[in-house]
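Take a look at the structures listed below.
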Structure P
Amino acid sequence: MLLPMDEKQFAFWKMRRSGTPNITIANLLGISRQAVSKALLVMNEKIESALREMAHANQIAIEKINAEWGILLGRSIPFQTPAIIFVSDKHGMQVWYEHDGDCGTCQRYTECIELLWDYATPTRQKWQKNSLRK
């Protein structure tokens, strides 16, 4: 299953992932809160399904899935190492394996750092908003 990144539901999902409340999404788009909630439930199912399919294709035993955040934690069966799969609107679906490498000398170091920051930015923003409320 390819991730339906061009669907409206995915746009709702991205907004929620960045910390936008359902009511705000509804108001911005001129639709009901219930419509947003339904769309998000459908999108969560699609994301979870895509994460599970990617884990299966890469022989990753699933330990935890959070469709709301678009992340799966598991363990690679052939490599016997922790693995993570995550969804990014900018980078699609990514599979990463824990490894002992010298990242500083890798040609892809900058690309990897940018990808990780792109994924982490909405998460960090959401955590900051939540910590301000407490």
Structure Q
Amino acid sequence: MKDQLVNYTKTVKISTNAQQAFLALTEQLHLWWGKTSNCEFKTDGHFTIHFENEYWWAFKILEYIPNKELVWKCISGEPEFNKEWIGNILHWTIEEDNSTSTVRFEQTGLTKELHCFDVCSSTWEMFIGENLKHFLEKKTN
């Protein structure tokens, strides 16, 4: 019996409200993740994220529920190893309790079987667990 594929997930508690967390996952992506272009943050909108090494990914926004949920579908990307991301679904949820928000992330399709899993999962750990958390907590305090 073949093992079930497990998608990459990350959950982080951040001292901020849901509105600020949602803003960081949309209009402020460039402040903690990468440079953005072609941005239209709404359901059926899109954006492209760029990095200094010339890597980039383009996403279609499938769900846009302010302060609660975002779902993106990767529709293209570069370099060659990042082609594994095409078709992946990136799902963000935000839950606020008192003055803390829990941000949950799942990348459907990013499994241990992929060539890029080690690099991508460690990079997500840095971007979500460090950059996003630090950006929002510094902004809130």
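Looking just at Kirkwood radius over Cα pairs in Å, which of the labels P, Q belongs to the structure with the highest value? Between P, Q, the highest calculated value is found for P.
To test your reading of the models, identify which of P, Q gives 19.0 for mean count of other Cβ atoms within 10 Å over residues 8-15 when calculated. Intermediate values should be presented prior to the final figure.
Values: P: 19.0; Q: 15.9.
Label of the source structure: P.
Starting from the value -4500: which structure in P, Q was helix-only ellipticity at 222 nm (-39500 (n - 2.57) for each DSSP H run of 4 or more, over all residues; to 500) calculated from? Clearly, the read-out refers to Q. To which of P, Q does the computed value 34, 25, 21 (Cα extents along the principal axes in Å, for residues 24-95 alone) belong? Structure of origin is Q.
Can you rank P, Q by distance in nm of label points 7 Å out along Cα→Cβ at positions 16 and 40 and just name the one with the largest value?
Evaluating distance in nm of label points 7 Å out along Cα→Cβ at positions 16 and 40 on every structure, the highest lands on Q.
Using relative contact order in percent (Cα under 8 Å, 6 or more apart), single out the structure from P, Q with the greatest value. Top value of relative contact order in percent (Cα under 8 Å, 6 or more apart), among P, Q, belongs to structure Q. Ranked by distance in nm of label points 7 Å out along Cα→Cβ at positions 80 and 104, structures P, Q are led by Q, which has the greatest value.
Where a number appears in this text, it was derived from the coordinates with a stated rule and is not lab data. The structure displayed is predicted, hence computed values, not measured ones. Cβ atoms are built from the backbone, for glycine too; each structure is taken alone.
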